[in-house]
Structure I
Amino acid sequence: MNPNAALLTALEPITRYVATLDLSDPAAAQRLLDTAFPPSFRGALDPLFRAAEAAGTLTPRRATPTLTFGRLSKPSAESDYQAIDVVDMAGAGAAHVHPRGEVSLCLPREGTPVFEGCSTGFVVMPPGSRHIPTVHGGRMVIAYWLPGGEIHFE
């Protein structure tokens, strides 16, 4: 099995769970995710992320010198109609809006990175939110689920 396929299979429980969440209350959704998928679960995913990174398949496209990205899944029945994308970043990315929200899983890689106040674990952005995604203090891999695959870059 290729590294991305193995990772996508391991992420299925999160994918199914994210599809059931009301993202309009980000704090509540984040608490539910942290409870359902504690650090021990997330830690077991890290070797799969690293295997895909090592194979060069996780984030094969370069946006800036400090940001690469890739797509694990298009919105489909298998992904509960969510896109699942991944970025490897340090610094800022492109401004964008989440029409239906976004759930991110943050995995530190170098330094002491922080994304939206989070050093590791989940970040939930509500429907209609806008931000310039930025990792401060290091480098981080971030997997994110987009309901309906909806994201609007500015």
Structure II
Amino acid sequence: MRSLFCCLLKNDEGVSAIEFAIISPVLLMIVTGIFQFGVAMNQYMSLTNAVAQGALTLALSRGTTTPYSSTTAAIAAAAPGLASAHTTITVRINGTACTSDATCLASMVAGQSAVVRATYPCNLTVMGVNYAPSGCNLSAQTAQMIQ
């Protein structure tokens, strides 16, 4: 009996499978978290690029009849991976809110500051754990001088 017990203690077959079974949930959570945070970073980069494109469009729209519509369309076109319905866009010209083409046209004066800001909700839930329980909003802002 003693020789059988000693033989079992010296046998290390299957130990790596047990170690993998213990560590695999942690590894899976880390890899899933890296992927989820990577998606959020990609959305942030897309949002930042889109806001810069929208601000440039607004700055160059002084002679057009649809500066606000052109700005929002430029933002949507520059970020096709983001849902336009979830993107909140705020436009200010020289500190005054611009919410339509008519209000933007009244404020468009060369040399004024045009600020475009957008927010987009993100999801930082990894395997049922929400790492942003109070909510996660990505935001980007760019200012341009109206030409």
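We did not get these values from a lab; they are worked out from the coordinates using the rules stated. In this text, all values refer to a predicted model and were calculated from it rather than measured experimentally. Cβ atoms are built from the backbone, for glycine too; each structure is taken alone.
If distance in nm of label points 7 Å out along Cα→Cβ at positions 56 and 120 computes to 3.0, which of I, II did it come from?
Derived from the structure labelled I.
Rank structures I, II by percent of Cα pairs over 12 Å apart, for residues 64-103 alone and report only the one at the top, that is, the highest.
Details: I: 67; II: 60.
Sorting by percent of Cα pairs over 12 Å apart, for residues 64-103 alone in descending order puts I first.
Check the numbers for distance in nm of label points 7 Å out along Cα→Cβ at positions 40 and 72 across I, II and tell me which is largest.
Details: I: 2.1; II: 2.8.
Top value of distance in nm of label points 7 Å out along Cα→Cβ at positions 40 and 72, among I, II, belongs to structure II.
Have a look at I, II and say which one yields 34, 34, 27 for Cα extents along the principal axes in Å, as calculated.
So the calculation was done on I.
Please compute mean count of other Cβ atoms within 10 Å over residues 48-55 for structures I, II and give me the label with the greatest value.
Top value of mean count of other Cβ atoms within 10 Å over residues 48-55, among I, II, belongs to structure II.
Have a look at I, II and say which one yields -9500 for helix-only ellipticity at 222 nm (-39500 (n - 2.57) for each DSSP H run of 4 or more, over all residues; to 500), as calculated.
Values: I: -9500; II: -17000.
So the calculation was done on I.
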